[in-house]
1. Figure out for me which of the structures 1, 2 the number 15.9 belongs to, where Kirkwood radius over Cα pairs in Å was derived from the coordinates.
2. Can you tell which of 1, 2 yields 48, 16, 15 when Cα extents along the principal axes in Å, for residues 65-120 alone is derived from it?
3. Among the shown structures 1, 2, from which was the value -3000 of helix-only ellipticity at 222 nm (-39500 (n - 2.57) for each DSSP H run of 4 or more, over all residues; to 500) calculated?
4. Any idea which of 1, 2 comes out highest on distance in nm of label points 7 Å out along Cα→Cβ at positions 17 and 49?
5. Work out the source of 24 here, i.e. which of 1, 2 gives that when relative contact order in percent (Cα under 8 Å, 6 or more apart) is computed.
6. Out of 1, 2, which one gives 6.1 for distance in nm of label points 7 Å out along Cα→Cβ at positions 25 and 113 as computed from the coordinates?
7. For distance in nm of label points 7 Å out along Cα→Cβ at positions 33 and 129, the calculated result is 2.1, so let me know which of 1, 2 that is.
8. Using distance in nm of label points 7 Å out along Cα→Cβ at positions 57 and 137 for the comparison, can you identify which of 1, 2 gives the largest number?
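The numbers here are math on the coordinates, done by the rules we state, and not lab data. Note that the structure is predicted; figures quoted are calculated from it, not measured. Cβ atoms are built from the backbone, for glycine too; each structure is taken alone.
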Structure 1
Amino acid sequence: MVITQTRTALVTRASSGIGEATARRLHGAGLTVFAAARRTDRMQSLADAGIHTVSLDVNDEASVKACVGEAVRKSGRIDVLVNNAGYGSYGAIEDDPMDEARRQFEVNVFGAMRMTQLVLSSMRKRRSGTMVSISSIGGRMAGPLGGW
């Protein structure tokens, strides 16, 4: 059942910070918003404000498909995707385990790209949509202990 004909946004890592603020701003602008994060318990205030909350781990294929599927089932479409999930891992490169470096790339790069893949085809069909991928200055230059 489609809940609205308004534009729909999906915001990843919306449990705090930039993601939460973005979800609130888009909701305030009249969009139907799906706020997604691993820690759904931290999004109660968003749910209380009328924002749909959904569980999402961008490193888990089933979770990614379920999140996008739920938004599409409930709203009929995704017009705006905000890729905000990500984190920084800091330490001396020679001391950081490769598994941690891989995990950071999985979340920050491949997680965003998988979300994009799942949403992009329907946007192409409609010839409409907006995607925003949020990063940090760390994507342009490394600071002390931020080589990964």
Structure 2
Amino acid sequence: MKLSDLKPATGSKTVRVRIGRGHGSGMVKTGGKGGKGQTARSGGGKGPNFEGGQTPWYRRLPQRRGVSQKSRSTKIFRTEYAVINLVDLEAWDPAVVVTPDALRASGLVNKMRDGIKVLGSGDAPKKALRFSGVAFSSTAKAKLEAAGAKFEE
């Protein structure tokens, strides 16, 4: 096979129809636009909001001024935590302090978000871990305190 033998797949390249180029082309006079009138003109047609002449919905609705705060997203006021469970800390080395950066480096957390929160799902690790810069649910904190964990701010 040579470079000169290469061809595009059949049907992948369609030839552009050249309208208004004589009777032999088959696209003369109206050039595929049909008869005369509004739709034959450039930019012609009714537009997507036309409802057959009846009053369009955007004019039937009552007038609202300004922006409603009800539809505003409240997500910007919320604190979103990256979540891990106590079960995930079972294999954690007690010599290493559990910090957000250490959790990210270990692969237990993908996105940092607004902070990291430990939830109390599962049994607490049997070792006394040290935590810094991590939030806890009430059940997780109780289980970790019972296991002898230390918390630093």
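1. The value was obtained from structure 1.
2. 1
3. Derived from 2, not from the others.
4. 2
5. 1
6. Working: 1: 2.7; 2: 6.1.
Label of the source structure: 2.
7. 1
8. 2
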